[in-house]
Structures are given as C-alpha cells and as structure tokens.
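Values quoted throughout were computed directly from the atomic coordinates according to the rules given, and no laboratory measurement underlies them. Since the structure is predicted, the reported quantities are computational estimates derived from the model, not experimental observations.
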Structure I
Amino acid sequence: MKTDKIKVAITGSTGLIGSRIIELLKKKFIFIPLLEQEFNIIDQNQVCKRLKNTDFDIFLHLAAYTNVDGADIEKKRAFQINVQGTKNVFEAVDQKKKKFIYISTDFVFDGLNPPYFEDSRPNPLSYYGQTKYQGEQIVQKKGMIIRLSYPYRAFFAPKKDFVRGIISCLRQGKKLAMVEDSLITPTFIDDITHAIGYLLNNYSPDIFHIVGADSLSPYGAGKLIAKIFHLDESLIQPTTYQDYFKNKAKRPRYSEIKSKKNNFYKMKTFEEGLTKIKN
C-alpha cells in the first residue's frame with residue numbers, strides 16, 4: 001500500500017518526550033521506533049546494519065544520557081551515548097542521504113548573559129551540557145538541531161518531570177527549598193510535539209528553540225504549581241542558586257531561552273501549560 005506520509009525513524013520513543021510525540025502524531029506520520037534492546041547506538045556496526053535495512057525519510061534522535069549530576073560521575077557513559085552514539089547514528093543516516101533531527105538542550109549555554117536565542121554562542125558548564133554540545137557540533141549545518149528546556153507533561157508513569165515531581169512532594173506534605181535567584185524556561189511537551197510535527201513537514205538543517213513562552217525562577221514556578229493545583233504554598237521555601245547547587249553539577253543560572261525562528265507554533269506560558277494539565 002503506497003502512502004505519502006513521512007516515515008520517521010525515532011530513538012528514545014519510549015521516553016518522556018518521544019512517547020508523547022508518537023501518541024499525538026501517529027495519525028500524521030509513520031513512526032519506526034528503534035528500541036535500545038535492538039538498536040544500541042554505541043555499537044557502530046549494529047547501527048549501520050540496522051539502518052541499512054530500514055526505510056525512513058527523517059531520523060529523529062531523542063535518545064540521550066540526560067542525568068545532569070550523573071554525567072559528572074559516569075563521564076565515559078555520558079560521552080558514549082551523547083557524543084559517540086550521536087556520531088554513529090548521524091553518519092549512518094548521512095550515508096543514506098536522509099534527513100536528521102538532533103534533540104538538544106538549554107544546558108549548552110552558561111546562563112550568564114540571557115536571553116539565549118538560536119544564534120547565541122553555546123558555552124556549557126556541566127559535563128552533560130558539554131556532551132550535548134559536542135553532539136550538536138557533529139550535526140551542525142548538516143542536520144536540524146532542536147533545543148528544548150525543562151519539558152513537562154500531564155501523565156507519564158515511568159518518569160516524573162520537574163512539575164509532577166513538585167506536585168507529588170507537595171501532596172505528601174514535603175517541604176521544598178527552591179531557587180529564587182535564577183531563571184528556567186518550562187516547556188509543555190504537547191507544544192513541543194506539535195512544533196516538531198510542523199518541523200518534520202518543513203525540514204531545514206537549522207537550529208530551532210522550541211521552548212515555553214516565559215521564564216521564571218524555580219521558586220516562582222513552584223509557587224505557581226502549588227497555586228494552580230490548590231496545594232500548600234507555604235511548603236515551598238526560597239533558597240539561593242549557590243546553596244542549592246553546592247555539591248551538584250553546574251546548571252545555567254539564568255536559563256532564559258527564546259526563539260527568533262518559531263513563528264509557526266504558539267507556545268504556552270507556564271501558567272497556561274499548568275492549567276491545561278490540570279484540566
């Protein structure tokens with residue numbers, strides 16, 4: 001049966017973002033999930049063999065080592081997955097002359113001189129950020145790079161994002177110390193999904209920031225979550241960036257991410273995204 005739907009090979013299809021992409025876009029695209037068990041991106045031979053026999057138009061690469069603190073300890077593993085793995089997959093896709101989309105992060109920036117746009121200069125502080133930026137350098141100008149920031153969604157049993165983590169703690173009556181003197185840009189995963197849907201149909205080898213419409217402090221974000229979900233705001237206490245991250249990997253402090261290029265999908269503010277989740 002002939003179909004004119006775009007065929008998308010995808011890694012990370014069972015993760016926080018990948019699973020939602022398939023859920024919401026499965027009627028518009030044909031997804032070919034490449035699962036870790038049978039497609040180990042670290043194994044170059046396996047990657048080449050599998051992709052040689054796979055028919056697809058675009059490769060969407062979501063699989064990554066994402067534990068920011070863990071990357072400082074497991075440097076070798078973070079490098080193997082985020083750099084070597086990306087190189088293996090990109091080269092195999094490039095050989096087939098197919099399109100490639102690499103999912104990156106706001107952690108490629110240092111968070112010192114916000115806001116950050118698509119053409120801002122990366123300067124990662126953490127080892128995790130470094131490996132994601134090295135991945136970008138492999139793909140740059142030859143594939144599409146999409147940077148995301150603090151993604152969250154309504155339901156996903158295997159992994160809590162930061163929003164559902166906070167809701168869960170507050171429901172248990174746990175006290176939370178949240179940073180008051182920094183900025184994050186939370187992004188609703190359904191918005192990410194629809195924007196990616198547009199980019200799959202309108203591919204170009206450029207960098208795009210697909211991020212929420214506003215930035216706020218983690219403390220402000222926590223207070224807003226408590227307010228919208230009718231939870232006890234007094235459980236959230238302010239702390240400083242310095243104190244909170246004392247023995248942790250460095251994060252970009254003022255991670256105010258914006259886009260000059262996303263004129264195709266209107267992203268929600270954090271309040272709009274939370275309200276949507278609640279309803």
Structure II
Amino acid sequence: MRMCVIISRFLRNFILLAFPALLAGCVTLAGNINADRIADSAAFDKSFLQTKDFTLTTYYHFNRPGEPLNIYIEGDGRAWLTRSQLSKDPTPQNPLVLNLAALDSSANVAYLARPGQYTETGMPLCDPVYWSNKRFAEEVVSSIDEAINQLCFKSKSNKINLIGYSGGAAIAVLIAARRNDVISIRTIAGNLDSEAITRYHHVSPLIGSLNPIEAADEIKDIPQRHFIGAHDKVVPSTVAQAFVSREGDKDYKRITIIEEATHTKGWCEHWKELLSVSL
C-alpha cells in the first residue's frame with residue numbers, strides 16, 4: 001500500500017510539472033494549424049528563416065518578382081498569461097496579422113512572426129526575455145531586418161511596404177529607420193512609444209528594448225498611415241498622436257481612427273478598404 005502511495009505521489013508531481021509544457025505544446029500546435037490553414041487559403045508558402053540570433057517563421061507568396069513587397073510584422077502575440085505571469089509560448093491564439101496578410105491582394109506579400117512564435121519541434125529554443133522586456137531589443141530588430149533582406153532577395157524586390165500590428169508596429173518603425181528601401185509604413189493599433197505604454201498600464205519598463213518614438217524623426221519623410229481603434233483599451237490614441245507630433249504632424253493627418261475597432265477586433269472587416277487609404 002505504501003508503495004502505491006509513493007507511486008501515486010510521483011505521478012501527481014510529474015503531471016503537475018509536465019502539464020505547463022504539454023499545454024504550451026498544445027497551444028503551439030493549435031496556433032500552427034490555424035496559421036497553416038489561413039496560409040493555404042491565401043496560397044502562401046511557409047518557410048523558416050535563419051538569422052544570427054533567431055529562427056523566424058514566415059508565410060509568403062511572390063507572384064510577380066521584382067515588384068514591391070508588402071511585409072506584415074506580427075504583434076507580441078500571447079506574451080503574457082496574466083498581468084504578472086509570462087507565457088511559455090508567445091504564438092498568437094488569433095492569427096490576426098496573418099489574416100490581414102491573406103486579405104492583401106498585392107502581388108508580393110510576406111508575413112513575419114516574432115521570435116518564439118510558431119515554433120516547431122527541433123527549432124532552437126528562444127529565451128522568453130525576447131517576448132517580455134527585450135521584445136524590441138537590438139538583436140530582435142536586427143534579426144527581423146536580416147529576415148527582410150532574405151525575403152527581398154527571394155522576391156527580387158527592392159521596394160518594401162511595412163505593415164506592423166501592435167508590437168509589430170514598433171518593429172516596423174525601428175526597421176524603417178535603418179533601411180533605404182522602405183516606401184511606406186502602415187501601423188495598426190501600434191505600440192509607437194513603449195515607455196508611454198508601460199506607464200499607461202502601470203507595468204515595469206521594457207529594459208533592454210529600443211523605443212520606436214525615438215526613431216520618429218528619422219522616418220518622418222516616409223509616407224505612412226497609423227490606424228487606431230476608437231475602442232482600443234490596450235494602446236490609447238494618445239500614443240499615435242504623440243508619435244506623429246514628434247514627426248511634425250501636429251494636426252494628426254497621418255492618423256485614421258476606426259470607430260468600430262478595439263485592439264484585436266474590427267480590423268479584418270475593413271482591411272481591404274484601409275489598404276487603399278492614402279498615405
């Protein structure tokens with residue numbers, strides 16, 4: 001009887017220890033299945049791009065090589081389980097950005113996931129710090145920039161349009177500031193000032209990350225449009241307003257407010273229309 005109790009306790013402890021990892025694996029698998037399904041509907045190919053610091057997942061189609069390339073950069077995904085508990089897997093539960101890319105009828109379209117998202121068995125592990133306080137670190141930005149170089153080479157494109165959602169908007173801005181082939185920037189519910197966002201939510205600052213608002217002056221001459229949701233409670237409208245003001249747009253002409261949109265909802269329904277909004 002005593003041995004049965006010991007074994008029972010062992011199994012209980014094993015399950016308690018293993019369950020978070022099993023759950024994270026299930027989340028990744030479900031996220032990958034959803035993403036692959038969306039990609040198939042848009043005739044996207046899937047690839048893994050090896051950069052200096054990370055292996056990044058991409059979906060794309062290049063129908064007319066040499067024409068401009070629209071690059072969609074994923075948001076922070078499922079970075080946190082609660083306000084204080086970091087997720088073991090930042091793969092988005094709702095592939096919003098991939099859905100937006102699938103709605104884009106442009107000839108050349110690519111979607112780029114962030115470090116740690118849509119991983120598969122055998123891929124190198126990613127330190128969770130890169131979806132917490134170092135989500136906009138130099139090594140993250142430079143790796144995504146390196147991945148964009150690979151996509152440009154594959155598509156033979158020398159002009160790119162950057163589209164970034166939430167934290168992906170921060171990455172888009174930081175990358176645009178270091179490239180000379182970016183012909184437009186569109187942000188959706190964009191985290192364009194990481195310090196303002198952490199103050200707004202009363203959370204710790206992103207120590208080790210770059211702040212996109214510091215690059216505002218460097219990209220002010222690039223045509224751009226910043227879409228914000230009227231009911232967004234994650235990124236307030238004041239963030240985009242402060243960003244474009246730093247660029248010299250005191251009348252907020254570069255901002256478009258979507259009345260029905262929250263941080264995560266109301267974008268797919270209007271995306272084709274929003275893509276045609278002048279920059």
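Taking relative contact order in percent (Cα under 8 Å, 6 or more apart) for each of I, II, which is largest? Kindly include the intermediate steps, with their values, before the conclusion.
Values: I: 20; II: 16.
Greatest value across I, II: structure I.
Which structure, out of I, II, was percent of Cα pairs over 18 Å apart, for residues 91-202 alone calculated from, if the result is 54?
It was calculated from structure II.
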Report summary line: Re mean projected area of the Cα convex hull in nm²: value 14.7 computed from one entry in I, II; matching entry is structure I
